[in-house]
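The next part holds the structures, each set out as structure tokens.
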Structure 1
């Protein structure tokens, strides 16, 4: 390997061209050659070791100024500096954990005085569930729709052990949530039981596990629990909003501005999940509470849907004024038409107007158009 272009060096090092340009400006990773006429940058083979070290330290969250210090040290000194850095990170995290735990306790016991639902108002729930095996040999995805609990899960791992992991997790979730959780703490506990069931179904296979995204409708609220890269969406007044954040390495890089959404779509790390119901991973989902209104639509998808359909196409399907069965069928048809390379599942839930409610979409079809979703497309 002689001198190579910035694109070739980026692929070999695990850094993006954008990051390499930034590091060159900082003097952290300077090209061996910059063409004075074209501005093209070229790198040498011996720079790969430093580049890969920088990439891994950035992935660990180390600030660039600290990386420059570590990267310039000989190996034993760099190891000592990295150990010291991580000990401080853990100490800072422990302090933050205590502060957050206290706030959670205070907020959990704080009486809520406001709600979007006037007293006595109800919303009739209509839903539809669709799933498919796609071009895979086995179906590892699962979906559930109980009276007020809705969920999807995307199993992963070797097919022999992974088959049934997602189903086991959702069965346990539904069983634990019997009686409908009224708080996110209760839903959190239900997810922990789902994790136990998923691990049992995986039968000791360390590579098997599942994502899980669920919504419970309770007292004019949507309680959300989410772990992995399945997604929850809210459609309100013709506009689409993501309720969940992908738990992937690439999403973290996008959030920190180190990757653009467009770069993320083709990044080789886009399938690396860093949170899931799996061996060695704590069963700790993201939790959220959203007030609901008659006319809202909630949609849950596994990545066999949202990773296959373009964001604009999916948004157009989901904001449709058609009932859940028609919308779910349209999503299924679109996924299959796109080749359905993966297992897929979708759950569409409408809160139809009850007493004092009115139709789900009073404007007749969402003239405002879909709002772009945050994060990855």
Structure 2
């Protein structure tokens, strides 16, 4: 097969879909040395160091940005097929919600979540309007849709009226580097880099409404008042949209000395951050999967998350759950996760078993099987 893949998210997005694309396509490159691959990369202004290098893999670097390709293909809808960059293809896969024009290739589309339809109040209005227009259009054109979870698969079927046989689930994986860090020098360096002088609860994700930061801060404040825990709350992630209420909540509760905003973390520091944390708090209102849940578990860190959307698929029976809108229940779960040593031991053990079920190698094998199935149905 001559397979084209849009690798642009891998070089332009550090976390989220970027990490998903690097992990999945990197594992596919190690697995498949037979088919011919062409990677489309809107490469202007970014490093392409992560592009797979193998005899049957060839990057095609377009002198464009991702904004320019979006303008040309999605907003202006210019009928310039991706084959102009990649040459003739049997199949083309977009891992980031939308498809470019294609000539004759069969198409595979990854839809990570439908939060902009399921919980539109948590999506930026401009982005929501764009996704509401372009994602259904791409879904209609795709021969096969890949979802990150059974929850997303159900959303695609229900909200976009897609028959079940056109939607497959391929769970994300955990990179091998996510394991418990015990090297004192590495841990000390990360403590110093982020100013981690006290024990802490870790929150990880973009500062935006969907992540439920005010709810977590409220729960943490109640925990501090009633249990006088020594743990800080350290939030790692960049500013998204409507982040101001998050900082306002901290000031309102007088937690300015206890809630730390660390900004973006270095990707290489994440295993140590997970390992240093007393627990990961991840009480989002909606997730397509929740990769931080399984990354933390792989590092032996207890997880508190929400029993909604796809998060129970990620956490299984190895996480503590609390409704994201119930501050008292969330505070209770946090207190147990950091204070009950017997429970912490059980969560660590169960979490590492749960995380081991999610590998990029397994996901890549499923992806290759999906490609073959699409071609058999041609």
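Bear in mind these aren't lab numbers, they're just calculated from the coordinates by the rules spelled out. Please read all numbers here as calculations on a predicted model, not as lab measurements. Cβ atoms are built from the backbone, for glycine too; each structure is taken alone.
Taking mean count of other Cβ atoms within 10 Å over residues 4-11 for each of 1, 2, which is largest?
2
If we compute Rg/Rh (Cα atoms, Kirkwood Rh) for structures 1, 2, which one ends up with the highest value?
Checked 1, 2; max of Rg/Rh (Cα atoms, Kirkwood Rh) sits with 1.
When distance in nm of label points 7 Å out along Cα→Cβ at positions 100 and 252 is computed for each of 1, 2, which one produces 1.3?
Here the read-out was taken from 1.
A value of 1.00 was computed for FRET efficiency 1/(1 + (r/R0)^6) of positions 36 and 108 (r between Cβ atoms, R0 = 35 Å, to 0.05); which of 1, 2 is the source structure?
Among 1, 2, the structure yielding 1.00 for FRET efficiency 1/(1 + (r/R0)^6) of positions 36 and 108 (r between Cβ atoms, R0 = 35 Å, to 0.05) is 2.
Figure out for me which of the structures 1, 2 the number 2.8 belongs to, where distance in nm of label points 7 Å out along Cα→Cβ at positions 156 and 324 was derived from the coordinates.
Clearly, the read-out refers to 1.
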